[in-house]
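Undergrad: Multiple structures follow.
What follows is calculated from the coordinates using simple rules that are stated; it is not laboratory data. Given the structure is predicted, the values throughout are model-derived calculations rather than measurements. Cβ atoms are built from the backbone, for glycine too; each structure is taken alone.
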Structure I
Amino acid sequence: MLTELLEEANRQLTICNACRYCEGYCAVFPALEIRRELGRGDMVYLANLCHDCRACYYACMYKPPHEFAINIPEVLSAVREQTYSRYGWPQFMTRLLGSGALRTVVTSLVAALLIAAGIALFAPNHRIFGVVTGPESFYQLVPFLVLVSVFSGLGVYVLAVIVASGLKFWRDTQGRLRDMLSLRALRAAGADTLQLRYLRGGGEGCYYPEDVPSMARRTMHSLVFYGFLLDFAATVSAAVLQDFLGVLPPYPLLSVPVMLGVTGGVMMVVGTTALVRLKQTSDARPSSPSMVVKDYGFLAALNLVATTGLLLLALRDSPLLGAALAVHLGSLVILFLTMPYGKFVHFAYRYLALVQSSVESRRTEQWGD
């Protein structure tokens with residue numbers, strides 16, 4: 001299947017390289033132009049450089065029903081989906097967790113039930129329901145050492161798998177180690193990432209949900225991206241308050257961790273919900289069905305974490321605190337476990353593709369001079 005997919009991607013990209021009508025839309029086409037032949041690594045690189053803005057699809061004179069049947073967004077998204085499967089480790093985890101929304105939600109509920117059972121068995125009051133107040137109220141339900149051990153272990157595992165996957169990706173796309181360490185390329189790729197530059201399409205936005213450009217997708221992606229960063233900042237600030245300043249949770253509503261967490265959580269809920277809606281109403285032709293399933297799974301996981309986090313804050317002084325904590329921790333466990341095997345890991349491949357694009361652009365400029 002992968003061989004046939006790469007052959008089809010090669011066919012379509014070869015035609016695009018001859019046409020070059022879409023060269024101004026994104027970084028894919030300038031990168032394509034400097035390649036006379038396309039190997040597997042080249043196509044994997046180009047697929048992860050694509051941001052699925054779909055501008056090329058709607059501009060293409062050779063898209064279906066033309067006999068050339070050019071559909072670059074579809075074929076590149078299918079190659080990306082295979083990238084996650086190919087580089088994920090171990091493979092059985094890829095098959096188990098690299099799936100769609102339904103399995104993500106079901107697995108999260110199972111994890112939540114297991115955590116609830118643990119709270120019921122090992123919490124000091126041996127019950128999941130009841131009002132727990134005062135400093136360290138969360139730790140009366142789940143001991144601090146257990147929380148730190150579980151999520152530190154998961155964090156190390158996720159980081160190790162993503163780094164190993166990224167190195168395999170870099171090697172297969174023929175990247176050089178010194179290029180990966182180029183500060184200039186890293187800064188350029190970082191700027192492109194933070195600005196979501198290529199979600200502008202040809203300058204007017206992505207073709208979501210209809211065949212007209214719009215900044216809606218870029219705006220919603222920004223909410224999810226920066227909402228996630230704010231929630232991460234909330235976690236870091238809470239750790240600083242607790243471990244360095246000796247201020248124990250739960251924190252008041254106007255504290256830095258709560259304000260950052262609430263803002264980030266609301267942004268993620270709004271962004272993921274809107275992106276799901278955009279996918280439901282968008283044209284299905286320029287998309288890979290298997291990648292759409294992964295998209296829904298990723299959005300469901302992020303939405304569940306953000307929603308349960310906000311719910312936990314709302315219920316922290318109620319008898320439902322234990323149940324809310326169990327559900328939130330369960331959703332976090334699943335998000336951590338699915339990170340290296342689904343859409344989350346695409347940030348690593350895409351960032352590395354942007355690094356390589358920056359390096360190639362600089363070389364091309366130097367050759368031109």
Structure II
Amino acid sequence: MAFKLKLFVLFFILSNTLFGQADSSLGKEANSSAVFSKLKFWEDDSVSKKEGFFILPLLYYTPDTRFALGAAGVYYFNTAKEEQEVNAHPTRLSYIKLLGDYTQNRQLDVWSDWTIFTNEEKWLLKGELRYRNFPDSYYGIGNKSKEEDREKYAYDYYSLKLLAMKRISKFSFVGLDYIFENEYNFTFENENTSLARGEVEGSNGGIGSAIGSVFLFDSRDNVINATKGKYFQFSSYFFRPELGSTFNFVNINAVFNTYRQFSNQHILAVNIVSQFNFGEVPFLDLAKAGNDDILRGYARNRYRDNHFVAAQAEYRFPIYKRLGAVTFLGLGDVFSNTSQLSMDYLKYSYGGGLRFSINQSERLNIRLDYGIGREESSFYFTVTEAF
């Protein structure tokens with residue numbers, strides 16, 4: 001583990017050295033020596049760049065993937081006009097990402113996503129295009145599923161998501177979303193299982209097609225690593241046969257985050273998440289307890305059911321220069337009705353981790369967490385905060 005952590009840091013240094021965020025102001029006449037003269041091992045200036053491109057090698061670890069290796073390319077830009085009125089609404093950076101990785105569990109994941117703010121943030125445009133070939137595990141449905149009931153399967157998946165939102169106040173957006181998903185080519189390690197026999201909704205694959213509505217309030221001072229502000233998103237999606245969907249169900253989600261700074265770089269962050277599904281829900285779209293961002297300590301697909309509610313708090317504080325640390329505590333569970341929620345099965349999560357800043361101006365951190373849950377625990381090694 002320690003060797004692979006060092007390997008990631010080495011990759012990151014090389015990526016900043018070879019592909020660092022060269023300022024677009026170099027222009028067409030820029031040559032290689034001019035570019036390399038602007039690159040650094042770590043990006044720590046406070047200058048806000050209007051446009052740029054960088055490539056980043058990726059190495060991370062989660063319980064669902066084990067170690068994964070890949071690369072990401074990011075093009076970022078700002079649509080704000082060169083000359084703005086005095087009272088013009090500020091325009092945040094937009095970006096387009098292309099990522100691909102291959103995991104120790106033989107999982108291939110390739111996708112592109114984008115977030116584009118138009119001038120003065122009058123519109124917010126988001127989307128995703130994705131392909132996955134993904135061996136995975138299924139333990140059954142419910143918060144009492146057992147480890148010995150594990151079924152291994154693999155499938156192919158591609159999706160398209162398109163979201164357009166209009167700003168209606170300083171921090172608020174409202175808009176429409178469209179989702180298209182195709183889940184196919186299912187294979188099973190054991191043909192004598194509930195999945196292989198087709199007893200589970202969605203185990204034969206199918207198409208998900210949905211129209212959704214989204215409301216967003218975001219007053220965070222930084223979308224990567226906030227020190228103050230609030231974030232709230234509410235969304236609802238309607239998967240209907242009239243839209244070409246194999247499945248007929250409704251999905252409702254709500255996320256609320258709040259951040260408070262008590263002293264220099266000492267932050268208390270709180271995250272509340274809920275998901276509710278009603279109708280013929282394919283098992284891949286069921287709510288899940290656990291991941292690298294909520295209820296750390298549980299594999300993402302270990303527990304599934306129609307609904308999920310969880311809350312967590314995280315205390316973030318500096319240690320020395322670029323090095324920081326966190327402690328966290330979370331509580332939540334999946335369920336199909338509230339009578340199934342019990343202290344005997346409720347999922348708790350606690351633990352801590354280290355942070356190393358790789359871009360101080362944007363507050364971008366390498367994250368190493370160790371989460372402890374009910375009867376299991378896990379390491380998480382990735383980039384950016386949990387929430």
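Undergrad: By the measure relative contact order in percent (Cα under 8 Å, 6 or more apart), tell me the structure among I, II with the highest figure. Please list the in-between numbers first.
TA: Numbers: I: 28; II: 11.
Ranking I, II on relative contact order in percent (Cα under 8 Å, 6 or more apart), first place is I.
Undergrad: Taking distance in nm of label points 7 Å out along Cα→Cβ at positions 51 and 291 as the criterion, which structure among I, II has the greatest value?
TA: Working: I: 1.5; II: 3.4.
Top value of distance in nm of label points 7 Å out along Cα→Cβ at positions 51 and 291 goes to structure II.
Undergrad: To continue, here is another question. Can you say which of I, II returns -2000 when helix-only ellipticity at 222 nm (-39500 (n - 2.57) for each DSSP H run of 4 or more, over all residues; to 500) is computed? Numbers along the way, then the final one.
TA: Working: I: -23000; II: -2000.
Only structure II yields this read-out.
Undergrad: I, II: which one has mean count of other Cβ atoms within 10 Å over residues 243-250, as calculated, at 12.4? Don't jump to the answer; show the numbers that get you there.
TA: Details: I: 12.4; II: 17.2.
Derived from I, not from the others.
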